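Peer 1: These are the structures in question, set out in turn.
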Structure I
Amino acid sequence: MKKTLIVVGGDAAGMSAASKARRLDLNLDIIVFEMGEYVSYSACSLPYYIAGVTTSKEKLFSRTPEEFEKSDISVYLNHEVTSIDVNQKTVDVLNHNTGATFTRPYDYLMFATGSHSFVPPIPGVKLENVLTLKNIPDADSIKYMVSKDNIRDVVIVGGGYIGLELVETMLHLNKKVRIFQRPKELMNVMDEEFGEIIREELEKHGVEVHTDESLTEILGEEKATGIKTEKGEYSADLVILALGIKPATELLKDSGAEFLKNGALVVDGFSRTTIPYVYAGGDCASIYHKIKKKNVYLPLGTNANKQGRIAGGHIGGEKVEFKGALGTSVLKVVDLSVGLTGLTEREAKDLGINYDTVLVKTSSHAGSYPGRKRITIKLVYNKDTLVLLGAQMAGEDGVAKRLDIFAVAIDQEMTTEDIGYLDLCYAPPFATVWDAVQVAANAAK
């Protein structure tokens, strides 16, 4: 008898699972229910779409619903799964196009509902001109607002990935930008040295940076006219809240599944939840951290795609296990690239590891070739064994792919001495004879 895979949510994890399962099992009935209008798009590109750097909406998409249909994957847009019965193995679905409801049984369920933008319970958050960025409709709303000539002063609340990318977007559109961050440093998933580097970069480009300052109210009657913090009031034509995300797991809250404290579903190396035949991946799920040796929340597009592929593979009969992640990520902040992989110093300390650190300022390439840029590298390593535990980087050139070298080194439990003697390429336009990676590693003793 033909079996059915139902996918709830049509972006990275969900469509990766559907595609992988289809390649392995041509007889499987695969149905995708997506509550919105779009599937398989690059959410990470939305700030660049708003800025006009990504020149059309079509460039956001990896595959269209029609392309999935050609692979015999049935995609239902504007269809919201409203409830899941894990005992009967059924889902209830609302068709937003017609208002009709229906029930479908499943043999396997891939739960890929993503996350919601966190909106604080304060006065004014429902005013016009108060927006968040999570999906294409959000991006379209922001894009429309910033196209207006009367939108000049933009306040961004939140100094993490999305907030900082949106600062660059607004600068690109010639807006006056203020950014507010409750912690003392921007990008506080990194150590404080890098928050200061980011602050300097933003201020160099005219951004007014407010840290250690909390939003208490958004001012205005119908439209937002400003914000209020515990330190003062500031005018604004547009307020964008970038205060983090919350896993969208409400549909399974009474299912008996295991969750992290923040509501993310706990999954194993095969993307299986603790409910039989229910898989999960992406922003709604946990992921195993290879150094911390436990399930954590790392809502990154890279992780979502891997977890979806693993889930689809397992449903299709593969036994490939995802061994875990390191939280490797990189971010463009105006002219600066910043990134991290593995543990920060703060995390190593919290874990009780006997660690040491080294902070190095070195060059992107040889001084004999024009355009050399400074790179700042911080390594965290085991003081007893010299095994690398984490790396953080910032610079205008040569950061992202060097960060990947450190990610591989951490994954393979290499020592700083091992890294220092890697056979890395050299030519004056690209590196110094001892590459920046090796300069930092050789300083870690």
Structure II
Amino acid sequence: MTGIAERPDTRSMWTNWAGSARCTPARRVSPRSEDELAQYVRDASATGQPLRLAGSGHSFAALVSTDSTLVELHEYADVIAVDPVGMTITVQAGTPLWRINAELDRYGLALENMGTINVQTAAGLVSTGTHGSGTRYGCLSSQIASMRLITGHGELVECSATSEPDVFSAARLGLGALGVISTITFRCVPAFSLGLEEATEPFARLIGRLPELIANVDHPIFFWPMWSDSVHIRAMSRTTAPRRPPSRWQAWRDHYLAGHVGLHGVLRTHRRNAALVPFASKVLTRRPLRSFVDVSHRVFTFPQRVRVVAMEYAVPLEALGQALQELRRALPSAGEVVSLPLEIRVAPGNDIPLSPAYGRPTGYVNLATDAHSPHDKIFQCAERVLGDFDGRPHWAKLHSHTARSLAPRYPRWHDVQRIRQSLDPEGILINPYLEQVLTGTA
């Protein structure tokens, strides 16, 4: 083949972070340069054998799974350049978010928004539409200034809003099916601090105040246990106040005692007796409400030590309150519970064709639960409810849709198919899961 060194365990099983997807690829390779990455794609094209890429494995769906060549990006994970004047950072595809944040800190820069997990790779973050919360600040894909892609034939394409704009528009969130991402240049902003204020409110009062909270808080997140009338509010807003980060004791209490020991206890309780999950969760949430100020990425992100499975739907923002009320009525009849509170976030609309927030301000509703406890019925129930509000599933999380049912939900679906065909006409980058949810050839 190429003469490039391969991992010795070429037939070992690959498993994603949650254990919800696994595969036994014929080859597992780890490129160290763009040339090596492109060569692996050319090898796949020459032999007609499919190829998929793996980052940190934080997708719950089977986006990566393949029995052919699996390209792992952990050795292709450098920061290439930071431009303090132009306020951009260019990184290789496998660069984890925590490293991007650390490098930007050195230059007094930051990404304007992000989710809660910082171990995901740059390519994985944008390919699946990873997002934070806030109606004025977009997802990671919307913060891309330019990209270098490798087509299904192994050719390099540089794209941006002014160079190959159709390719750029679609490939910013392309599920790894619109070319292999080699490098990404993100737009940055001056570094900023976030003030975190936590509160609780009764469900009914929160629904009435949703528009106010969404308008007045830069980055709101709401946590609602399906068995409770109380909603936990995590309000993060930009501030010039002096930083007052959590003490070591507070960080240990929140991230290890509650976030690790406590949540593991809830999951174990769920496996043994689902009826006790509400009680276990109430014990866990009896910690003091937090208030602190710190550098933005330290407030946005926190360690995720418990392994769960999740589904998430994006509904029009104006329907979010009504959708939550309908979930409150419907979920108790499912006969199952979810281990963790539902997580509700918001986002602005964007112009990325496969984004769940395409063309409309959006509310995201996430359900996460113990992977080893029954959850099919409650996920199906939530999917029916949120689907009735024109919900679009998160690409990296569990859902039951096919390309046929997804196409009507995305106005530019057929544009994406045309661009994909031009970049990868032989379907080298397509696996069985993408045949089901994207190409419709399963």
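Peer 1: Identify the structure, out of I, II, from whose coordinates distance in nm of label points 7 Å out along Cα→Cβ at positions 25 and 273 was calculated to give 4.5.
Peer 2: Going through each structure in turn, the value belongs to II.
Peer 1: In terms of Kirkwood radius over Cα pairs in Å, which of structures I, II is highest?
Peer 2: I
Peer 1: I've got another one for you. When relative contact order in percent (Cα under 8 Å, 6 or more apart) is compared over structures I, II, which one is greatest?
Peer 2: Largest value of relative contact order in percent (Cα under 8 Å, 6 or more apart): II.
Peer 1: The value 4.7 for distance in nm of label points 7 Å out along Cα→Cβ at positions 153 and 409 was derived from one model only; which of I, II is it?
Peer 2: Derived from I, not from the others.
Peer 1: If you don't mind, another one. Computing FRET efficiency 1/(1 + (r/R0)^6) of positions 145 and 233 (r between Cβ atoms, R0 = 35 Å, to 0.05) gives 0.95 for which of I, II?
Peer 2: Checking each candidate, the match is I.
Read the figures in this text as sums done on the coordinates, not as results from a lab. Everything numeric here is computed off the predicted structure, so don't read it as measured data. Cβ atoms are built from the backbone, for glycine too; each structure is taken alone.
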